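All of the numbers you see were taken from the coordinates with simple rules; none came from a lab. A quick note: this is a predicted structure, and the numbers were derived from the prediction, not measured. Cβ atoms are built from the backbone, for glycine too; each structure is taken alone.
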Structure I
Amino acid sequence: MSHNIENDGFPSADNAQARVRLALDSLSRGHGVVVTDDPDRENEGDLIFAATTLDEKQMAQMIRFGSGIVCLCLTGEHADRLELPPMVANNESPYSTGFTVTIEAREGVTTGVSAYDRTVTVRAAVADNARADDLVRPGHIFPLRARDGGVLARRGHTEATIDLVRLSGHASTGVLCELMNDDGTMMRGEALEAFARERDYPMVSIAELVAWREQHDPAESFDVAAFASM
């Protein structure tokens with residue numbers, strides 16, 4: 001099957017299936033993906049990784065290019081297991097972003113703000129046996145509670161991260177940061193594409209992921225290898 005790959009190694013913008021496939025392959029290998037949303041929504045690009053494969057170097061990159069705010073995307077079930085209540089009682093965010101109270105690992109960190117410490121916190125929160133008392137509140141990691149149903153229920157970066165990480169074969173936990181330029185403005189357009197190409201991060205839009213899910217309606221046992229051969 002031809003995926004209409006451009007000369008720089010990225011699929012053309014009209015080949016949504018290839019872009020989703022490359023994103024899943026990248027995440028399955030512990031690499032990152034740049035996810036964009038609609039121009040009439042936040043109109044931004046987020047760098048995402050699977051939380052279970054995140055390393056200190058990747059965390060440092062997210063801190064550097066993401067204004068220092070790194071979010072941990074969790075399913076509702078996972079957030080409940082960690083006893084993470086909403087950050088506020090009345091969420092007035094324009095897109096109802098599901099921020100919970102911030103967290104820190106109870107053990108193994110110092111100030112909690114370094115790339116190493118934040119990686120330790122993420123690992124503590126997503127461990128198979130993670131419990132509420134493994135964490136302290138507040139902290140320097142910002143958990144986000146994803147809407148059940150993923151991007152088919154809410155076209156947000158939180159849900160896109162959970163969907164992509166799950167479909168790549170990892171547990172349904174991911175990290176994201178909103179990408180910014182050196183001058184403090186949000187990274188968009190050509191700057192976003194240049195960032196992704198320079199670091200070999202596939203780009204995929206939430207709209208493409210929505211269309212793919214609507215067509216394939218994958219289950220949690222989705223086979224990445226089978227999809228790659230389509």
Structure II
Amino acid sequence: MSQALINALQLIFSGDRILYQIIGVTLEMSLCSSLAALLLGVPIGTWLGMSTFRGRKILVIIDRAFMGLPPVVCGLFCYLMFSGVGPLRGLHLLYTVTGMVIAQVMLLLPMSVGMMESYTNGISGPIRETSFGLGIGRAKMLGLAINESRYHIISTFLFLLGRAMAEVGAVSIVGGAIMFKTNVMTTAIMNYTSMGNFTTAMALGIILLFISLLLNIIVAVIQWRADR
């Protein structure tokens with residue numbers, strides 16, 4: 001065990017081309033999907049959190065349900081849409097990073113909407129009072145809510161990024177874990193472990209754990225600054 005750990009650390013610092021190509025694909029897929037989910041989720045979640053219309057609670061319940069969507073179900077849905085018999089077969093998205101990003105956005109968007117809705121709903125009272133007092137319209141009120149949520153938005157993005165990097169089910173089905181093309185850290189760890197290549201699997205696991213720890217530290221610092 002100790003020797004495998006030493007070999008894994010040596011592999012990390014050796015600049016292994018295959019190892020860092022896998023990391024590069026992971027970062028590309030995770031950053032694109034989490035950013036897209038954030039850009040879509042922030043306005044939707046803010047609007048939902050600041051609204052008081054009759055069907056709001058139903059939409060919140062639906063969003064909460066999709067937050068628990070199993071990744072393999074999402075991956076299966078995307079596979080059927082992108083495959084040779086699917087309606088989007090002409091786009092050739094199956095076994096591509098773009099297809100993986102779309103699958104990840106489907107998983108992350110309900111989380112982005114839910115986190116923003118929950119936060120803005122908690123601060124909606126003071127923001128409405130301020131908006132009515134200043135006589136500003138609804139669009140500017142939503143802009144004010146987004147501005148007041150800026151630290152939470154950063155934390156939400158980092159959370160989405162962490163979830164995207166740790167996901168394996170959907171990206172495995174849609175991407176196919178093709179070497180030098182769609183193989184990401186989670187699928188690579190699974191494949192290398194099954195092949196008995198524990199050194200590479202441990203190296204990727206160490207890097208994934210380090211990134212997760214770093215993201216959590218950044219979130220903690222942001223929350224500390226927001227509470228000051």
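Of structures I, II, the largest value of mean count of other Cβ atoms within 10 Å over residues 54-61 belongs to I.
Each of I, II could give helix-only ellipticity at 222 nm (-39500 (n - 2.57) for each DSSP H run of 4 or more, over all residues; to 500), but the derived value -27500 comes from II. With respect to Cα Rg over 2.2 N^0.38 Å, the largest value across structures I, II is given by II.
Taking distance in nm of label points 7 Å out along Cα→Cβ at positions 174 and 214 as the criterion, the top-ranked structure out of I, II is II, with the highest value.
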